[in-house]
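Next up, some structures in structure tokens.
Only the coordinates and a few stated rules stand behind these numbers; no lab work does. Quick caveat, the model's predicted, so the values are computed rather than measured. Cβ atoms are built from the backbone, for glycine too; each structure is taken alone.
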Structure P
Amino acid sequence: GEPKGAMLTHGNLVSNILAALKVLEIHPGQRCMSFLPLSHIFERMGGHYTMFHAGVAIYYVTDLENLPAAFLEVRPQVLLAVPRVYEKVYARIREAVAAAGPAKRYLFHWAMWVGRRMAALRFVGKAPGFVLGALYGAADKAVFSKVRDRLGGRLEISASGGAALGAPIMEFFWAAGVPVFEGYGLSETSPILTINMVNQVRPGYVGRPLLDEWQGRPFLKLSEDGEILCQGPNVTLGYWNDPFATEQAFDEEGYFRTGDIGALDELGRLRITDRKKELLVTSGGKNVAPQPLERLLTQDKYIAQAVVIGDHRNFLSAIVIANMASLRRWAERAGIAYASDAELVARPEAMAKVMSRIERINGQLSNFERIRKIVLSSEEMTLDSGLLTPSLKIKRKAVCERYADAIENLYEGA
């Protein structure tokens with residue numbers, strides 16, 4: 001889309017750096033890898049200016065395909081990444097487990113059973129009892145130390161931003177001894193507004209506001225319809241040469257309208273439910289937030305990416321990109337022959353398999369939230385294909401345009 005031209009001052013940026021470093025345990029002499037575009041506010045501020053101020057050495061990785069090797073070479077103590085990076089690491093580990101023998105699969109699942117209990121304590125800063133501590137020591141030696149070794153073996157702190165990180169993925173990394181602190185913000189807020197703080201972590205939430213108040217007023221609050229509003233030293237002056245957009249961006253009290261819908265828990269931790277502009281409104285008048293549904297779908301081992309469709313339609317559907325490693329293994333076990341990935345996803349058996357997995361997810365949802373039909377594809381959405389942003393978020397409009405004919409076929413006669 002058209003660049004917004006958010007005007008950020010030196011004071012905006014510095015205030016955000018100083019506030020972030022009060023809650024993030026980052027120290028001089030540590031190493032950090034930078035691999036996201038510096039044109040993106042998350043990387044510019046988090047992986048560049050903040051690291052400079054903290055005295056952290058930055059190692060630049062110019063090709064995302066080289067990330068696995070770079071982790072082993074650099075051995076970073078600090079990692080800032082978007083959810084897609086954590087999802088990729090998690091998916092590769094799950095694929096390796098699925099391809100292993102029964103004994104190794106059992107060992108991994110047992111370790112995760114132990115690790116989830118340890119993670120729950122780590123979130124709130126509690127120590128394990130003797131039995132759990134002993135069990136975790138064995139699980140760590142057998143499984144989790146190898147996960148950390150894939151990431152260089154020295155990660156002390158990592159942060160996720162730019163999009164929502166699925167709670168199971170966050171739980172996995174904490175279980176493995178890799179603390180991931182999820183945060184939330186926008187270009188217009190320099191960018192951090194909230195972050196999960198030490199001993200106050202809650203998966204599925206993006207933490208508490210960096211400040212409680214600013215100039216005698218709440219730093220962050222919710223409007224009557226749940227929109228997240230903020231005001232503070234990090235908030236943009238407005239949009240360059242666009243007075244109308246600037247006026248629309250602030251309410252009558254001077255609070256910036258983020259365009260995101262959220263909720264606060266009893267400790268003031270924020271949960272993002274969806275983008276206000278991305279809410280789907282079905283033909284039956286139901287408002288549906290697509291992103292939580294997409295996160296549920298991509299937690300399934302057969303689904304790599306998903307985009308929920310249904311605005312002004314009478315039911316929800318989805319563009320589903322198959323996790324081809326999992327689907328190929330299933331096809332081999334089922335004795336299904338195919339010449340290419342495209343041919344495999346076109347097989348009715350493959351469609352039935354993926355839909356059966358989606359039906360399990362549908363069982364957790366309200367009737368109007370259920371995915372009734374899908375377009376199944378083997379072609380991953382990438383930066384090069386034009387379907388991802390530089391921060392690896394899905395371009396919803398571009399995906400709908402790419403799959404327009406297939407989407408229309410789903411609703412034909414409906």
Structure Q
Amino acid sequence: MSNEPNSHDSEAAFPEAFLHILLEQGLIDEVQLKYAQRVQTKLELAKPILIVLCDLGYITNNQLVQAFRSHPIKVKLGCFLVEFGYINATDLHQALAAQQQMPGHKRLGEILIERNLISESKMLEALADLVGISVIDLSVARVDMTLMSKQILKSANKHCFVPIEKQQNGVLVAFGDPLDSEAIEIAHRVLGTEIIPAAGRHSQILRFLLNYERNTSQDKKSLAEQSIVTIVNQIFDDAILQEASDIHIEPLELKLRIRFRIDGLMAHYQDFSLEFAQGIISRIKVIAGADIAEKRRHQDGRVLYEQAATNRVFDMRASFFTTINGEKIVLRLLNRKTELLDIQEVGMAPLMLERFVQDSLDVPTGVVIITGPTGSGKTTTLYSAVDYLNAPEVSIVTAEDPVEYVIDGVAQCSINPKINLT
């Protein structure tokens with residue numbers, strides 16, 4: 001993701017200039033604007049004026065985006081993200097401060113994503129709106145494979161782009177960072193034609209390039225030559241790269257099937273011969289701390305996997321089930337975020353959030369039950385609630401299975417039935 005573009009423009013000038021456009025286009029009127037400005041000054045939690053206008057129902061977010069695209073104004077990325085409600089001003093200032101302390105000044109978008117202040121998909125949406133380009137979903141897009149080659153692959157890996165299709169005015173190319181002028185210039189040079197930039201998810205682009213490289217490599221090792229450790233590590237690496245929330249390893253009658261759960265949906269990853277099944281299952285049981293001799297009862301375990309390429313440690317919760325074809329394994333990849341979401345940022349509607357805080361969190365006693373399907377945000381909501389209650393004058397003790405976030409000032413305990421710690 002790119003650094004702040006258009007650095008010579010004043011951040012303060014953007015909202016006023018854009019509001020003038022909204023007034024000229026008749027999307028809002030002076031009375032509505034003045035009322036929204038009065039409301040803005042009385043808010044306990046500061047909000048950008050554009051968001052206040054949306055909250056009041058005077059204009060929709062889609063109308064704002066269309067107005068900006070039809071009348072683009074030079075504005076810094078950070079200012080755009082704040083004014084359109086993608087992040088708040090405090091998050092931006094923290095990210096900019098961190099950027100100044102980093103050697104080489106890492107790009108602002110990367111810092112915001114790494115700190116979980118904005119999701120990759122939201123950043124992509126914002127960049128597309130800022131530049132006025134389309135967004136390419138590589139999970140469903142049809143890629144013209146004749147545009148790929150080994151030479152292009154090398155440049156594409158380095159600068160994170162994928163050529164999608166030939167169009168009348170050039171080649172449509174999905175970039176992980178559509179503001180990276182160097183990447184666009186490299187794509188222009190290696191493809192030898194005009195480039196029509198589009199935005200694509202960084203993870204999807206890397207996944208596509210990795211699969212292309214595997215499928216076209218002439219010296220690809222046969223599966224039989226790979227060690228079980230290498231196979232298991234590759235499964236973990238690919239699950240992390242594809243941002244899977246779960247890994248399902250299932251013995252069937254004639255094969256061992258591996259599937260990933262991505263964005264809530266099961267996706268086929270790879271099938272292995274049954275001759276590898278026992279080795280893969282045993283390897284995972286060993287690193288999960290499960291009993292490899294026990295094959296009749298359900299077991300749980302935990303895997304701490306250190307990824308060789310990044311030296312990052314990923315926490316996985318393992319469950320082992322006995323089926324008619326053998327043991328099935330489900331691994332849940334725990335999202336150990338470094339930054340907790342503020343309770344105001346969990347995504348609840350304003351009235352629901354107000355009731356949740358006033359009727360549940362601010363009362364002295366009671367029980368709160370948070371339920372929902374896999375990946376719906378139960379853990380995030382619960383930890384945000386605990387963080388909201390965390391204060392020097394409050395004592396908080398948690399019983400967790402396992403501890404997924406570490407909150408400073410809270411006594412957190414991981415329960416362990418094996419040693420009667422429940």
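When Rg and Dmax of the Cα atoms in Å, for residues 152-367 alone is calculated, the result is 22.3, 68; to which of the structures P, Q does this value belong? Only one of P, Q returns 22.3, 68 for Rg and Dmax of the Cα atoms in Å, for residues 152-367 alone, namely Q.
For FRET efficiency 1/(1 + (r/R0)^6) of positions 24 and 384 (r between Cβ atoms, R0 = 30 Å, to 0.05), which of P, Q scores largest? Before the final figure, lay out each step's value.
Numbers: P: 0.40; Q: 0.15.
Max of FRET efficiency 1/(1 + (r/R0)^6) of positions 24 and 384 (r between Cβ atoms, R0 = 30 Å, to 0.05): P.
The greatest value of distance in nm of label points 7 Å out along Cα→Cβ at positions 48 and 304 among structures P, Q is that of Q. Taking volume of the Cα convex hull per residue in Å³, for residues 120-199 alone as the measure, the highest value among P, Q is held by P. Here FRET efficiency 1/(1 + (r/R0)^6) of positions 264 and 344 (r between Cβ atoms, R0 = 25 Å, to 0.05) has been calculated and equals 0.05, so which of P, Q was it run on? For FRET efficiency 1/(1 + (r/R0)^6) of positions 264 and 344 (r between Cβ atoms, R0 = 25 Å, to 0.05), the value 0.05 is produced by structure P. For the read-out relative contact order in percent (Cα under 8 Å, 6 or more apart), a value of 13 was computed from one structure; give its label from P, Q. Traced to structure P.
Source structure of the calculated read-out (Cα extents along the principal axes in Å, 66, 58, 41) within P, Q: P.
To which of P, Q does the computed value 4.5 (distance in nm of label points 7 Å out along Cα→Cβ at positions 112 and 320) belong? Can you show the working numbers first?
Numbers: P: 1.9; Q: 4.5.
Going through each structure in turn, the value belongs to Q.
When mean count of other Cβ atoms within 10 Å over residues 240-247 is computed for each of P, Q, which one produces 19.0?
Values: P: 11.9; Q: 19.0.
Source structure: Q.
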